[in-house]
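Some structures are shown below for you to check.
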Structure P
Amino acid sequence: MTSYDTIIQNGTIFDGTRIPRYKGDIGIKDGVIAKIGRLDARDADQVLDAEGKHVCPGFIDLHTHYDAQLFWDPYCSLSSWHGITSVVIGNCGFGFAPVAPELRERSMLSMTRVEAIPFDSMKEGMPWDWVTFPDYLDSVERTPKAINILPYVPLTPLLIWVMGFERAKAGEMPTAEEEAEIIRLLEESMDAGGCGWSAQRLTPGCGADVQRDFDGTPMPTDVMHNETAIALAKVLARRNEGFMQVTMLGDDHDSDRAHLEMLAEVSGRPLLYNVVQVIADDPSQHRETLKWLSDCHARGNKVYGQGLTTDCGFTFALDEWNLWDDSEAWREATTGSFEERLAKMADPAIRDAIKKDPHNNLATGPVEEIVLVRPNSDDFAEFKDHKISLIAEKMGIDPLDAMLDIAVGTNLKAEFFGMLPNEGNLEYMQEIIDDPFVTFGVSDGGAHTRFLTAGRYPTEAIAKYVREHNMLSLEDVHWRLSALPAALAGFNNRGVLREGSPADIVVYDYENLEILDGEVVHDMPGNEWRRIQRAKGYNYILVNGEVTIDHDEETHNYSGKLLRHGDG
């Protein structure tokens, strides 16, 4: 009779607490770390050789939208391919419960634009064997998973359930009775295992990268009242549990920040603010945010930022692009049927409106800096890999006209690449990485699947920021990728390697860890496609003691758990 199911032997251990690395073995029994030290290989049913490899806690991703994808993809890829063993779903107030049966299709339509998840994949891939949030969690629990899932309670479905679709979308104030019912639903959802609540609060016309409903209108939480959010923060205070995730930006930054800090103060619970990112040509933006986070903590309020620490950029075509929605003119041009969008992008009046729009400050940077990466037409092949500025110069026209002429001339199939605004500025990124109140992430896993591969961020953090640029130590990066997010989001006893903790463990080849080139794959329900980037160098990834990734390949061990109340 052996003492352990598995021993990870002779690895260099980074335990997630920032203590110095050390050489040792890890013995696992019944999904839990039973012993760390010098262990005899004969005491295990299975031995994983970690000689010359790094052993660390599984990474934790606090910002994903796998609420639908988890039903057809047990690995919640890209995340699990890059060492992530636990994710939080239900971010930004978006989710699928509670949803009345007659509103199921409408709830999926919302997600086609606001998070760019294909409708046919959702319709074919989700079982919809629930109505309430507790029922949804039961469905998640019985679904095979190769990754752990911790759920927020998203506020958009609660508002629609109680107030009705039209009134919630109109931003009406709930009556006293309606507020009481919203609170009751939150309590019911947290009793079932929800770990707090989330909301997107992006004021229409604020100049942010606003994400809209499929018809271009605001989401219910965009127009909800601060008083409602405060009432829900008080629920967390009474329960003394849970946390909040809020993506918020309006016209008055000081007022927004004061409101967010009030939520943390009223609840006494952590609040995760999205997003802290570098704007390369305006460092005052991230510096003001970092100062605010520091001031919050000086006043005793637990407000943390989620940092956008990847520079993966966006690859997109204008047939279904949605991330310029705060420009009213761009939103008009990119909504409607395919035929309507094609006509609008060719319309000189709409083009002129885009040029004049004061909010034409794009998530991808200026139009001039966007690159044509795949013309998908012989007519524009000569411009492949050219910036729009150069194409416009060669064509002798305005850059916006050049881009839209190419888009329209290819039936909106030409593909472009736009940098994130943090691209290339390591000095400013260092300021975000060094900040004690910022956690890595914002992968948006499961969302924007045509455009974005930000789920690669843990591999990028180790390979780029540690190995290539020496911007932080391995001890620090493993704290930031695992223990810090675990503590912020209420993961009980995860994010560190210690005896008695669940065995969520990554074994990787530090010198050879890398992000592979992007691919287009047709692996989603409804024969839909997405962009992916795999990783190389992960020898073993274990979730609750079972190997789910073996030398970068899935093992089809579905040992992930639903972490109700952070436990599982």
Structure Q
Amino acid sequence: MMNVKVIGWIVLSCCWLAACGLNKPAQPSADDSTVGAVKTGQLSIVQKLKEFDHLPVEERIALYYKLKKESPEAYNFKNEDELTMYGYAFLWSDNVVEAIAIFKLIVAEFPDSSNPYDSLGEAYLKNGNKELALANYEKSFALNPDNFNAEDQIDLIKHPEKVPEKPAEKFARVFTAQAYKADLDQLGNTLIKVHPNALKFISREAFLNNVAEQKARITDHTTYGEFAWYCSEIIANVHCSHTNMGSFYTENAMLPPALKFPLQTRWVNDQLFVVDPLNNAAQVGVKAEILRINGVAVSQIINDAYKHIPSQGYIKTTKKHVFNRWSSCMIPFALGFPETYTIVVKGVEAPIVLNKAEMVREPFRDTSIKPACDDNLCFEVLADNQTAILTISTFNYYQWNDLGVFIHFIDSSFAAINKRGIKNLIIDVRFNGGGSQHASIHLLKYLVDQPFIYYSNAQFEGKTAKIDGEELITPFEHRFKGKCYFMIDGNGNSTTGHFMSLVKVFKLGTIVGEELGSNQFCSAGQKICRLSNTKLEYYVANNTHESTATALPDEVGILPDHAVSQSIDDYLNKVDAVKAYTIQLIKK
């Protein structure tokens, strides 16, 4: 089901998706050990096939059946998900012919599963074969009547004259109050049913009371845009970064440009600053501090917006980063979509009436902090020749795809570290939204000085045996033995929390930055679900993964030893305050 939106920041990014009974992937950007999960003691069949990617796909499939016949216990042939991701790796790279071949293999291996037919239908559709696409979508839907993606695709193939409704077209649409309220009940019930830890950070009574509060806001004139805002508050009450409506892409796509807040702003140190006045440069300057918008105190707007931003437990640093990314869109939602904006600026006596937005940049990316290279993985030796910086902006490297890229980078970097005699190693995991446990474990094996277990708890549907990370892991003999420093921020989610929780409990080094956006506890994975009446789509975590750092609190992120964050001047002048502070620690 690759027509789903790309989730940018967590989650979402997006993770392993299942459509309320239909397993479908989006390109992963957060932790999910169920993707490519292999029993300990068994080898990954996909890893084996990838060794022969230079061969025609027919020969790789022949190898699959040969190994299944000759070595049925050596490889895991029961992992449909891993094979599915292998197929999508080809589809995402526009290698449709190979994707079709792999999906046909999965159909043959798992004929009673709905998902392979859906995947094969998608590949045929991308290849222009609507007849075969329709046949496979119909088979998938017959096996799983809850597969709304197959239902939609069947309808679109049979009725090509239909044009799917765009979010912007839906924004002002009004459904009946009865339809809205039924969908809110469905949303609350589904979250509790699907999410394994839906009530971990909120009581059932408080959660259901909030659903009731949102239902009470419904009137005969409630628009779809307002309804979506009510849904986001219910979803955020689960306190899970993997459970969301797709970051704020959906809301941003539906909001008319003229209604957006016409300034780019940044919330820092409990103050809201203008960082780009856009078409209001004649009225307000960069670094102007906004105190009130349309008569409402900025602090109140932030508090209301935060109620609608999912994050792990009670962590607010994640919410801060999300707000800064989407502020031009979130402010209008928080204020009820005003036609005009009047702001009160510190030091300016008269209120300022802003011009309507002509353009805003959403999501607004933070470009003030840049590593030495533009890649997600970067190795840099500083001028003192004794200090190196290892930038790990993602753990999003999986066995079914490109884990080898991560392993090669880490191995070659530590080889260089050992050869150069580096004494101080800074590991920068800021902006890291998570990824594969295999990547995290591989890095830890260079840092931990004793055998360790990564997971204390890993639960997901279909699990039959321990997975990688649940049994004792032996560190590398040639591990790094100098001093380590770790730079973290509120963007660090999912697997990054697992990684940093073990850094914390094993006392692997000094941690600098702000509260991490995650910790040792993670409700990972995702199911994509849809409300019956409004057709609003949302994503619900459906598994649990917890590191062995269970003594740490679940409701807060991993805390730094030295709390450091950018001031507004640091941001505007592109000063990396956390990096500068860390280097000064080393010099001291």
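Nothing in this text is a laboratory measurement; each read-out follows from the coordinates by a stated rule. Because the structure is predicted, anything quoted here is derived from the model rather than measured. Cβ atoms are built from the backbone, for glycine too; each structure is taken alone.
Assorted remarks:
- Entry that produces -11500 once helix-only ellipticity at 222 nm (-39500 (n - 2.57) for each DSSP H run of 4 or more, over all residues; to 500) is calculated, selected from P, Q: Q
- Between structures P, Q, the greatest calculated value of mean count of other Cβ atoms within 10 Å over residues 158-165 is seen in P.
- Entry that produces 21.8 once mean count of other Cβ atoms within 10 Å over residues 78-85 is calculated, selected from P, Q: Q
- When distance in nm of label points 7 Å out along Cα→Cβ at positions 150 and 542 is computed for each of P, Q, the largest belongs to: P
- Comparison of P, Q by mean count of other Cβ atoms within 10 Å over residues 230-237 - largest value held by: Q
- Value 20.1, calculated as Kirkwood radius over Cα pairs in Å, for residues 102-285 alone, assigned to which of P, Q: Q
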